[in-house]
Structure P
Amino acid sequence: MLFHCGTAGLFETSEGRYASVARQMLDSGNWMTPRHNGLRHFTKPPVTYWLGAAGMKLFGINEFGARFFLSVAAGATALATWYLGKLLFCKVTGLIAALVLISSLYFQTQFRGLTTDPFLAAFETIMALAFFAYLNKQKKRWYTTFWLSAAAAMLTKGPPGLLALAGLIPAALLTGYKPQLKKLFGASVGWVIFVVFGLGWYLLAAIMNPGLLSYFLIEETVKRVASDTHHRAAPFYYFLVLLPAGLFPWSGYLLLALKEQVAKFRHSRSATFMLLWTGVPLLIFTLSRSKLAGYTLPLLVPLALLTAHKLRQTILQAGEADNTSSFRYFKALAIFTGLAGIALLFTGYQHHAEFKGLAQIAIFSGVFWLFAAAFLGWFAVKGHRVGIISVSCLIVPGLMFFVLPGLKGNEAYANNRYLSSQWLLLKRIATLPASQKIICIDKMIEGWYFYTGRNVITWDVERNTGFDKQAASALVLNGDEALRGAVDTDTMLVLPEKQHARVEAILDCELKTITAEGDWRVVIPLRKTGR
């Protein structure tokens, strides 16, 4: 995960926002109150900001520093998955589960972006490991680890960080662990740890910011689940499709594993735990109105464990026949990978003249997948079990090996369509004098503060000003008159290209483009010719 961790610019909107808040924390020295573009920002608890700021403290204010602790979270998640597999099944299953996890498409993409979800996945996995280990061994270190990781999950994403327990606790009751559960949740020490480390920041922040507690509970918890206030609606089946697809190239084995474990639900301890650990949070996410890909990232761990268990049974156990359905699956996977490689090659050559950077990535990726398909097919025909798993583990990470070095994040991928990073434009803006008046129009470029180190006045941008009304009066403009009153001939405007004509009409002037990147323009207002 460290490979080219800092090559691409920060992607909008989430990565840019988290990194900007983290840098503002680092610059101000105030690690208690998150701020975004000068205003208090409480949409998420502080752990992700803290880790982003800590990475920048260690490695400098750059993309690598902002993303560094993602690799630590990835490693922690993989190691905890290995130990979980060892505890619930056997050492080999644990090892395969870790390999399935880190080689899946979902893991390889989600753990490369600075958001809350990778860190939550790490803390939830450690929490689940400590939960299982304590039920079986009742050792103090697992008790303490459970409560600390639960507190960390709460401090990473609030109540959704504890959703895994909605499945794990019923599973423990169904499998005869009621006495151990009483010990785990009955002692006051654990609750003290949780209140101090998991709720302490919330309580302090609520005291310092009246109205914050209701904001957390209503706006950031209830409304995210029950309404489309945050404009993140998706079909009810969204996660039901995303999770199997995200486990590529192991998707088929996941479906086989689920079918087998459902049949064993009440007869197998591991089946009960895995299915409820996955099923209860998944049901809640499916019923929720707000849906983003990263929400179900922690559920990748129990799915990887189930898949690994099935893989060990059908691929690695001695005496398997060469012509089993398992080998047929990997032959089919080889064909799919080969066809996908051909499609990448064709797409790259077709668009090389227009979009050279991304086209070259597609060509190299296509060649790699063709080679991978050839080796996988050969191993599947020969029935070479270790070879099959080894090549399958390389399909997605190998793709990343060719994608990441050439990806800058602001490339064009279609006519007038660009990847979302605005790093180059923002670095140009950062060279302007600190006294230069700049207004950002229509949208907030979330990575603004990370790249420029300065706040910006915004116009026609929806901002939460409830906790910083005094600062907002200088930074947030709304309405045509407010824009006219704020703009003079020394003002620079940063705006999407589609807003160019609208702003010219409001200001009744010409806008001269100084520099541009993708969909964005930096312009200065000029009096119309003849006036």
Structure Q
Amino acid sequence: MDSGGFSEPWRGHYAHPCAWDQQFPPLAMTEMFAASVAANPNLPLSDFYGRTTSYAETMAEVRAFAAGLQALGITKGDRVGLFLPNVPAYLAAYFGAMLAGATVVNFSPLYTPEELEAQVADSGARLLVTIDSSALLPTALTVLRGSPLEKLIVASLADMLPFLQGIGLRLLRRRQLTPVPAAPDVVAWRAMLSREAPRPIVIDPLHDLALLQYTGGTTGTPKGAMLTHQNLTANARQIEAIDPHRRERDVIVGVLPFFHVFANACVLNRTVFNGGCIAMLPRFDAGQCLKTVSRTRATSMPGVPTMYQALLDHPDIDRTDFTSLRICISGGAPLPLPIKQRFEAATGAKLVEGYGLTETSGVVSSNPFEGDERPGSIGHPFPGTHLRLLDKEDPARDAPAGEPGELAILGPQVMQGYWNLPGADAEVFAMRGEERWLRTGDVATIDAEGYVRIVDRIKDMIAVGGFKVFPSQVEAVLLKHPAVREALVIGVPDDYRGESPRAFVTLQPDTDETGAALAQWLNQRLGKHERVDAVVVRSSLPKTMVGKLDRKALRAEVAAG
């Protein structure tokens, strides 16, 4: 079999998609959760700075929240938004909304009010769940007043912490909390927990949406990927299937943010399916991660390369007990070989690179957890996942044999389409008979053993420490500055984050704004992951023959310079 393109798709373990239902029978998220509760009622599902909550205790809160939602009029198919970091309330809100028949919508805690309001409006979310953190509640309140949201539900961060830490937060760190206003459309979490039993809802796993997950798609404009219950449970089972330790209970360090599809698949859904425990951390701090690994006897910590680099750079790395750590999955950005080698030497654990998309409910492929891996590749496709390479110029054809092509995916984890954008399906799916192959926008090769390598990106999105930044959105903010005439944003190599956004501008006549001043102005208006490392003022920007700003040419100039 030639390296590169194929006349026939490379199929991960199975010859035809009809095998999906045999290998991954239809399963609702609520059924998956209930089965894990029944099998592990007294074992901890979550650990939050030492405060543990069992599966049975979590289920009680899930049922109470579901009943509370139904009492507010939430019905099957309604959208419930989660504007939350990694905290125990996330689990109850996530599974509780699904138990009530609703579709969960994840919103990044990094969003500005404008970004959150736009996605609340697009999704049609009726309710939003957040916490009383000063980093989140003010934004949520702003959006509540300026959007069609009906209710804002606010959980107490102090209530979720161990007793003494909760008292300390209330007394000594009050600036980190925002008082919850007394208003009819603002409801405290405790008041949402009904004593009534939730009404049973019939869920069709193959067609009912469990999650609306926003992604950049292929154009840079955020789109809501429609993920069914079966999409999510199939991917959780696919991740479990490749783990040689799957019969052993896991303790996962949950520092990847739950709102991100990588964490949703590898940390949340798969751990629940496994009956494991999630040691939650609401933000990444290298020292706290190392302490959590030792304290909880963690078996895994999925992350992005910048996290592993930060752990290696921390002075406590040599004093951390890693004997329980088995395998860590790196995703979100290419894993540099030196980081892999140093992490494995320091911890004794395996660090493997995987690949996935929001549109695939999380994960598509991974290097083997044991045996022959190929550093620099994204490994093999998961069981039931089929890959093919499309011609880069004409997706209606396959790539010529021996040549790279656009990676396309077929599998039970592939989304149903984009929310409210039926016309976008024609762009993101390539049809082969009745099969819809998801176009990734990534150019890849596949070798004779089925190892996949990403060699280029069609998309303009910038990968910043596992997050994707849309250049057009940063440019739109920059163009609001009265001195800016033209703007282009590209990604430049960054040893720590993989890539950093960098802006290049031309100025209006008779203005003399500096790049440093523009960068300071711009970064105050962006989410943390979107902030540029510099604004470069130029006399001109490259353009195409028709006068359009040429991002590709700018990239080439910067790379050459």
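Given 1.4 as the derived value for distance in nm of label points 7 Å out along Cα→Cβ at positions 289 and 305, which of the supplied structures P, Q does it correspond to? Source structure: Q.
For the set P, Q, ranking by percent of Cα pairs over 24 Å apart, for residues 89-192 alone places P highest. Comparison across structures P, Q (criterion: mean count of other Cβ atoms within 10 Å over residues 257-264) gives the highest value for Q. Quick one: distance in nm of label points 7 Å out along Cα→Cβ at positions 241 and 345 came out at 3.0 when computed from one of P, Q, so which one is it? Source structure: P.
Computing P(r) over Cα pairs in 20 Å bins from 0, in percent across structures P, Q gives 20, 50, 26, 4, 0 for structure P.
Work out which structure the value -18500 belongs to, where helix-only ellipticity at 222 nm (-39500 (n - 2.57) for each DSSP H run of 4 or more, over all residues; to 500) was derived from one of P, Q. Label of the originating structure: P. Out of P, Q, choose the structure whose coordinates give distance in nm of label points 7 Å out along Cα→Cβ at positions 409 and 473 equal to 3.6 when calculated. Answer for the origin of the read-out: P.
Each reported figure results from applying straightforward, stated rules to the coordinates on display, with no laboratory input. Because the structure is a prediction, the values reported are computed rather than measured. Cβ atoms are built from the backbone, for glycine too; each structure is taken alone.
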